[in-house]
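Readers should treat all values here as calculations from the given coordinates under stated rules, not as data from a laboratory. All figures in this text were calculated on a predicted structure; none of them were measured in a lab. Cβ atoms are built from the backbone, for glycine too; each structure is taken alone.
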Structure 1
Amino acid sequence: MKLQKVTDCEKALNNFSSEEIVARAQLFAGVEAGTTFWSREVFEKGAVKVLELCKAGEYREDVKSILKSNGHQVLEKLAEFKINFLIPGNQFDELPAPPIGLTYRGDIQLLERRIVAIVGTRNPTPYGSKVAAEFAANFADREWVVASGGAYGIDSAAHKGALISEGETIAVMASGLDVLYPAGNSRLFSAIEENGLLISEYMPGTPALPFRFLNRNRIIAAISEGTIVVEAAFRSGSLRTARDAESIRRKVLAIPGPINSPLSEGCHRLIGEGAAVICTGVNDALELMR
């Protein structure tokens, strides 16, 4: 998968014009991430054309926030925060709402590597935390990149497992990269930025809100070859990641747990519905993702 990378408003090694890059930045700042209509319009017509249609009054949707933005100023603001801007590559094409843009800090070339997502509950059992960390460490030892959402619980265990094994990890955030959430993971985020990648679909200053966590889950699914759900309740945001992965034909694996554990109900549900393959070890996972 080829990256389409833009840093400091300069044209990257791709076919995007500077005009398209600036237009993307304007739409990125003016549209709520994950809005299907605007995402598809940009994906199908290009940002320059979409802005032309906005200015011509061709849309019934509210375009005030789009026209109020300024692409050059958006890129300058990102540069002030030492945040880079990325025009997403083709790994996102199958999503109903491909991201208009992404911001990042760290090593963007990690998106070129083999990536596995490890996700789960924010309140895991010791069993869940141990499994997540061990899976992450084993994948890292095999030179896979581990992706997750930076949250407490399974996400943190996965990130830490990769880092302890001197591997690389990617955290996909549900806020701007200057207001990383949860704040209690600030040291972890610093370590990920230094030894991995932080990415977001949001401008600096954007707070993490519940619906944004659900939106960002599709990004985790899209960048990964497979998603492993370690522990998840019957209704869990991690199941959304699994559903998103399944919808774009990525592998979905679930770790079984005790039949009386509420935190394994979501995994058992995925397995029972045929939405995920049962996974009992790293060798299983590697075999399934060949």
Structure 2
Amino acid sequence: MSKIVATYVIPHTPSFVSDVLATGDASDTFRFFAEMRRHLERSRPDLIVSISNDHFNTFFLDNWPTFAIGLAERTGGPSDRTPGMPRYEIKVARDLAAHLLGAVVENGFDFAQSQEFDLDHGTLVPLHFMTPDMKIPIVPIFINCIVRPLPAASRCHRLGAVLREALGRWEPAKRIAVVASGSLSLEIGGPRAFLNKTFGVPDPQWASWVLDRVRTRQHAELIQAATETRMFEAGNVAGELLTWITALGIVGETAPDLLFEQPALGNAFAAWGAEGGA
């Protein structure tokens, strides 16, 4: 049987790549990603399951799925010209993707599937910093976090539990890491963007409250509070909290090994090991 050896939730801000190129190891972003990379390297995964949202690059409004999974043999990107990021070609663990698709459908999740797709910064920014050689095959899972109606937080949490069970019974035995990605309070190009910026952080207090619930393992309270209305109050892409909640369904009632906050950016970095948090 396979084993989940680590789970991460990490922001995917596209400017991170060029910012780190400009500042080097002087930035918190560099330091936080370095800690995540060390944690991942100690976990020694054979495969990575990526959970993120698309930003109108892989899908568009003519065909916008609530949940989707990639089944191609290979993929690449970034499809959105993320500043400073090279073009990557990545192997997809298609057998595992097919296994997960069967498991989620069996459990009542109507997933879309794609056998021809590229990836944008939502998936690739975390992998760029954590696995820059891109030698670990991935399974990309997409959750709608930005187009109304959003899936319910309770449903995303249950999805995490279904994925955990399905990964645990997959043969052959592999070491699997989960890398989920998203911000907690973020406005892109909307009226609440900062002056002379393309983004804003409308509700850093909400982000801090969310992280307190993660730190203290009060997941039920978080799920109840994370309504569509409340998430959009925190920014037009703050529904990315749903990737965090999916990850919580995977790790269960455990505290993270590592938790680094970026309150001014509405972001945080979290890592869990195989046995849960420290």
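Overview of results
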item: Value 23, 20, 15, calculated as semi-axes √(5λ) of the Cα gyration tensor in Å, for residues 26-177 alone, assigned to which of 1, 2; result: 2
item: Among 1, 2, which structure scores highest (criterion: mean count of other Cβ atoms within 10 Å over residues 18-25); result: 1
item: Origin of the derived value 0.91 (Cα Rg over 2.2 N^0.38 Å; candidates 1, 2); result: 2
item: Among 1, 2, which structure scores highest (criterion: relative contact order in percent (Cα under 8 Å, 6 or more apart)); result: 2
item: For mean count of other Cβ atoms within 10 Å over residues 98-105 computed as 24.0, the structure of 1, 2 it came from; result: 1
